[in-house]
Structure I
Amino acid sequence: MNERERLISLLARCHSDPDLFNSAILGRAPLWWRQREVAESVVKYRQTICYSGNATGKDYLLGDIIPWWLYTRANSLVIVTGPSQTLLGSVTWKEVRRAVDNAVIPLGAKVTTGVKTSPQVCAVDARSGWQALGYSTTSVERASGQHERKVLVIIEEASGVLDEIWYALDSLKYVRLLAIGNPIRPDGEFVRRIRMGEEDARLGRPPAESINAIRIPSTDSPDIDLEESPRGLADRTFLRSAYRMHGEDGLWVRSHIKAEIPIASSEALIPGAWLDWAATVIRPAYPINHPIHQTRRIAVDLGEGVGRDSSVVLVRDDLGVLQVTHGNAMGLPEAAAEVSRLRQIWNVPDERISYDSLGIGRDFPHHLWHHGVTAVAYAGEGRPLDPAHFTNLRTEAAWNLKNRLDPTAAGGAAPFAIPIGDYWERLKRALEALTYECGVRTQVQLLPKKQWSAKLGHSPDVADALIQSFAFSRVA
């Protein structure tokens, strides 16, 4: 048997064994047992729906599955889709490119190098269409008309994919479908197919007609007891960090670590009990030269000065709220004068004074200038300090407030005091109405400002000012 015949024989053995392809053809480190379970399910079942936690090796697995399908099925096609073209290029195709380029048996595939290229391509023979194509869900309709091939469809971040995209992919008449992602929504086609898979298992339907639903929590990682995983899987450090940032039973942890389907798509950001506790905290008295006084800052939320919407000037330090001035008769000139007055009373430097720079706030610097004040502009929709975890600066600031108010947080920080005043009921009602939801990958997204205001019947002005005051430093 010559070299070509041996390769053909090996590929034939790999036809139903993607794990063998991974080791014998690609020469990569072995799949761990949950990765093997998903790979074997793709061999056996028409549809495999994998709902998993973070850091379970999903992208590494796809770096095997995509070339395995292409090279063990002549003239085949793989369609990969997900919410972001950039994500496909920078993560999925990076794994595919690495796997193909480093294969112990040269594969000769041509793989896209541009991160934003659409579609992403891994071509065995591009002229005949023997290839893998990666499209974002906004352009996946370009993959239509592929009915005569052995088609594998892969849906990434599947919980965030709209139902109509699923139906469009069903029209491709695929041989196999693999959908994979965090369960971030309580409904939608991803969840519906998970439930169908559970029913198929109960009824014992044959694999060719079945959906196989596989749940993989991050805690199943073989490296979960290590301080640092040598292969990028979930480890003890990752788990501790997630619990500390999001709470052991928070919505994010349930979706992104425990891989549990949420009951509701959103969750209250700050429990009312935490606010009640903050209202009972007695601030200790500190001498005038104590360092705590250097942590004071002023945050300004500007209203239109009419109806139920107020302008707010809030002063706080690291131990709690010190003073709040608010009112619907306070226009830009009056708010600027109040900032100047409180700046002198509390000795707050200009670099620790911020204001909402959107809307009427664009004109606020002119009014501050008349009082000799230069403040820092705050835009809630701006870029957060940690864009991997938060969709915008407002969400990150609110999360910092949440962490500071958490009475169970480790670290020994003194409790944060919010003394009851004429602003208290307005603040508490607004914060209790504020919810968040999990986005794709690792991001958290706060309830949009317009929806929050609609729930309240007015602007969440006092709450907005308090949140704004946490926008310029991270609270773990």
Structure II
Amino acid sequence: MGRAEHAMEPVAVVAVPFPAQGHLNQLLHLSLQLASRRVDVHYAAPAQHIGQARARVHGWGEEALRSIQFHDLGIPSYVSPPPDPTADSPFPSHLMPMFKAYIAGARAPLAAILDKLSGSYRRIVVVHDPINAFAAEEAARLPNGEALGLHCLAVSMLVGRMDANHRLLRENGLVYSAIEQCATKEFVEYANRARPAKDISPGAGILANTCRALEGDFVDVVAGHLAADGKKLFAIGPLNPLLDASAPKESKQRHECLNWLDEQPPASVLYVSFGTTSSLRAEQIEELAAALRGSNQRFIWVLRDADRGNIFAEAGESSHEKLLSGFTKHTEGRGLVITGWAPQLEILAHTATAAFMSHCGWNSTMESLSHGKPILAWPMHCDQPWDAELVCNYLKAGILVRPWEKHSEVVTAKAIQEVIEEAMLSDKGMAVRQRASALGEAVRASVVDGGPSRQDLDDFTAYITR
């Protein structure tokens, strides 16, 4: 072995997320976890998405972020239109110009980054979103590179994709909703072009933001499928930090909503948020406002439009000012409305929070269940209908607000209020809350020493640093 090879660093991990909030977030959490284990980590994304991920990450300090090297994947300019809540499909089609610019422009700068790193490290491990096939292809081009996909959705979706009539689905009365049914034709065609020929990247296998406490039977099925091909499933979730509600609350940067939560009784507040890619129609917002007003329950409502392709672009004035002026007056003292970014992890970890009315994106689902909070499921698009099915009918930790099949209909205030009251006041709601709490404890046990998620992360770290 030559002197130059002796001087090389052992391994660099290069994280290549798909540029949507839930994906940026999960790969940043994984990057931070690996960096905390003294692995050199490089996070490659367009500059605005690096800024987005850094600005919105919760549960980590600035010092942790400085342990990662960020690389700009310069992409062509693109239009960044506002979302259209009146569109026929709830899918965020306004993001398609950004997605197309990304897939057209990100490959060349990533290749340059990998070429440079390849000369300084014995091994380059690219961890990428499966939709970013170009990242796996660029890793395979290197003499010392390999790639693993990070599956950012529920592992059970892979089982449904393999066999929509699989035994696990039949025996549990689950109906699989394919993403192709719940997104626009334009995005499905885009995703099919962007994905590798197989769902599984070259390399040791795939990583998944899930844990056996939530999807153990499904993990076994996918792990067995991979093992037949000589690969491994590393079920390393939840990737989000698990916050301690009893931690000290003094912080100059603490969001004001957390101070308000401190003043509320335990398990008394409903948290309402529909993520970063969904916008409700004006008439639906009015019905939801009426339901929150009529329920007489405490709440925090994040009322904001979906992200633009560039969240730092001029957003203009809030389109909800007229509604808010009267609504906040009628609910003063028992509710808060947040029109900007909310500290979701801290809200879900807080002892005053009882439940989460959510779109059921996998990121939000994992954050909620890992903190023991049940979900009032209101799926919008993509994987969310399946996540709602999993939470409500398999895990028994949620109550369905509206089935996805009725996404074109406005849910009435009466129907929403009934679900809120069922979750917050009824015996069924109490059972669901207790079930979610038990799942939260099981999830926490999975990431401590000896837990299955911790073991899989240990195994993955050992594999890449071998």
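Values quoted throughout were computed directly from the atomic coordinates according to the rules given, and no laboratory measurement underlies them. Here the structure is a predicted model, which is why all the values come from computation and not from measurement. Cβ atoms are built from the backbone, for glycine too; each structure is taken alone.
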Output the label of whichever structure in I, II has the greatest value of Cα Rg over 2.2 N^0.38 Å.
I
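Suppose you compute helix-only ellipticity at 222 nm (-39500 (n - 2.57) for each DSSP H run of 4 or more, over all residues; to 500) for every structure in I, II: which one lands on -13000?
Details: I: -10000; II: -13000.
Source structure for this number: II.
Out of I, II, choose the structure whose coordinates give distance in nm of label points 7 Å out along Cα→Cβ at positions 280 and 304 equal to 1.6 when calculated. Please list the in-between numbers first.
On the way: I: 4.0; II: 1.6.
This figure was derived from II.
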Ranked by distance in nm of label points 7 Å out along Cα→Cβ at positions 216 and 288, the structure on top of I, II with the greatest value is I
Kindly point out which one of I, II the value 31, 20, 17 was derived from, the read-out being semi-axes √(5λ) of the Cα gyration tensor in Å, for residues 208-407 alone.
II
Structures I, II, by relative contact order in percent (Cα under 8 Å, 6 or more apart): label with the highest value:
II
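Looking just at distance in nm of label points 7 Å out along Cα→Cβ at positions 56 and 80, which of the labels I, II belongs to the structure with the highest value?
Details: I: 1.9; II: 1.3.
The maximum falls on structure I.
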Across I, II, distance in nm of label points 7 Å out along Cα→Cβ at positions 16 and 312 reaches its greatest value in structure I
